[in-house]
Structure P
Amino acid sequence: MQRIFIVGCPRSGTTLVQAMLARHPTALSLPETAFFEHLYGNAEWRWGDSAARPRRRLRQRLGLAHKQGREVLDALRGQLPHDVGRFPRRPLRTARCVSRFIGMLDACARADGRGAWIEKTPSHLLYIPEIERYVPDARFVHVIRQGEDVLASIMDASMRYAEKGIFSGGTARWSLRWNRAASIHREHALRPHHHFVFLEDLIHDTPGEWRRLCGFLGFDPNAELTGNADGLITDVREEPWKNEAVSGQPSKPRRKAESMFGPQVLEWLQRTLMPYDELRRNCARGG
């Protein structure tokens, strides 16, 4: 069973890549679980938010699982499209929670006749060391988009879906988060089992990037794909900001930054964000 994690800064194109792969007959995909984020916590601190402080729990140091991570396992059973059988009561230890999580996805993929499953939670980028510790054969698909456009997309979503409380924090917070994501991408550029998809390349040369991605995963790039992935990977009524991506069809590129920000903000972003071209060169060598 091949276990695939799609990671990246939010609004970078991770849902689009997931939707493309979810249409492939080899792979089973599902809505975001945020399992490792709930299991280990400290997401704000891992992102580098200035006000965040690490919360070190005695239970975690003893190898006991966070309550929220254990609750995700219960919720996941109801999300999976196949009955994965009976399991004992909630595991108490972190290692057992991860083993249960992987086992449930493996069982569901096998029941669907698939040889791979795809889990896409962008913030799992922050938990790669923990995932690799417990899932040593995991493959990671890093999705990267130019920083200014990520920030513009986040600000657009935060205004349009303010009632959801998603993407709050403003440009200062998210510029630091994009830099944090970029630094993690760069750290993994030359490591095995890590592949890099740049959104602009995927849009401009979809067939070529599709072949590259399928080659990394061992998928047949010429396999007949299924229809829209909506319903498999998200409910767009609950997550309307994903509506354009669930088709799995890259659309014509749009630069949002120039329409969202004025000259002063754009200049500030160019000074603040990690140089995109440098990141691209580093990750292209590893991807």
Structure Q
Amino acid sequence: MRKAFIDSLFQAHQATSPMPPPTMVFGWLEGLLRLLFPELSDTRYPSARTLEQHFNALNLELYNILEILEPRLPAPAKTIEDHFLDELPALRDQLLLDARAIQEGDPAAFNTAEVIRTYPGFLAIAVYRIAHVFFRQGVPLIPRILTEYAHAKTGVDIHPGASIGARFCIDHATGIVIGETVSIGSDVKIYQGVTLGALSVKKELAMTKRHPTIGDRVVIYSGATILGGQTVIGHDSVIGGNVWLTESVPPFSRIYYDALTIQKTGNHPPSST
């Protein structure tokens, strides 16, 4: 029986397509973030040529990662690498706007350097935006490896397929969930513990719009849950903490959770005399 089990494991290993080790992807990601943002780097390059050499080495790492997936890629690895590199300047500009939005939205943040170096919300957004570039190209596996790295580091779970607009602000980070078909507008601010999820998790709905749409300049406070592909939060709305929403609200709405507070007092049995 043990021999049969070993043989079945061997066949399973033989039948599994090669996959890049997560550590390989994580190493490339960390190197890229340190290159894009000096605030994350402990290296000071003596010349532009030295930085260029590091940049080229990271590009080779990316190519090697993609090459492992070559049979399953929608285009040659070199084509996907080149497309990603073409996107990098705009990607960095977008992330700097995100960092500024976090700094402006948090009274405790002194400057964007502090946000980039220390804020988990910025790390989660940065990794999401990198993963989203690969997701749009149809690259398998890599986008999820990247976002699960951020999930483990920050407690923020953003599906790489989500659509998120400019100047996105995540405050405090931990416990945020943003599903695959979520659409978020510009200048949106989300606090910890927010879920933007699906109303139903049936597998047959996988290719449909399952998650909510959040308009521009919406603020969603901690613990709020917004579910459903038909749920639209109108622009300039405020969704209060612990709100549960499965229906759309118009622009400029203010939605708050009205808790009923019940105070109980102990009843002492009457004393006998």
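Suppose mean count of other Cβ atoms within 10 Å over residues 103-110 works out to 18.9; of P, Q, which structure was it derived from?
Working: P: 18.9; Q: 13.9.
The value was obtained from structure P.
Structures compared: P, Q; top value of FRET efficiency 1/(1 + (r/R0)^6) of positions 15 and 151 (r between Cβ atoms, R0 = 35 Å, to 0.05), i.e. the largest, recorded for P. Given a value of 17.6 for mean count of other Cβ atoms within 10 Å over residues 39-46, point me to the structure among P, Q it was derived from. Of the structures listed, the value fits P. When mean projected area of the Cα convex hull in nm² is calculated, the result is 14.9; to which of the structures P, Q does this value belong? Working through the options, I get structure P.
Can you say which of P, Q returns 1.00 when FRET efficiency 1/(1 + (r/R0)^6) of positions 23 and 247 (r between Cβ atoms, R0 = 35 Å, to 0.05) is computed?
Working: P: 1.00; Q: 0.20.
Of the structures listed, the value fits P.
If distance in nm of label points 7 Å out along Cα→Cβ at positions 95 and 159 comes out at 2.4 when worked out from the coordinates, which of P, Q was used? Numbers along the way, then the final one.
Numbers: P: 5.1; Q: 2.4.
Computed on structure Q.
Computing mean projected area of the Cα convex hull in nm², for residues 119-166 alone for each of P, Q, which one ends up highest? Write out the running numbers ahead of the final one.
Values: P: 4.4; Q: 3.0.
Sorting by mean projected area of the Cα convex hull in nm², for residues 119-166 alone in descending order puts P first.
A value of 31 was computed for relative contact order in percent (Cα under 8 Å, 6 or more apart); which of P, Q is the source structure? So the calculation was done on P.
Here distance in nm of label points 7 Å out along Cα→Cβ at positions 79 and 255 has been calculated and equals 4.2, so which of P, Q was it run on? Structure Q accounts for this read-out.
Every number in this text was worked out from the coordinates using simple rules, so none of it is lab data. Since this is a predicted model, take the numbers as computed values, not measurements. Cβ atoms are built from the backbone, for glycine too; each structure is taken alone.
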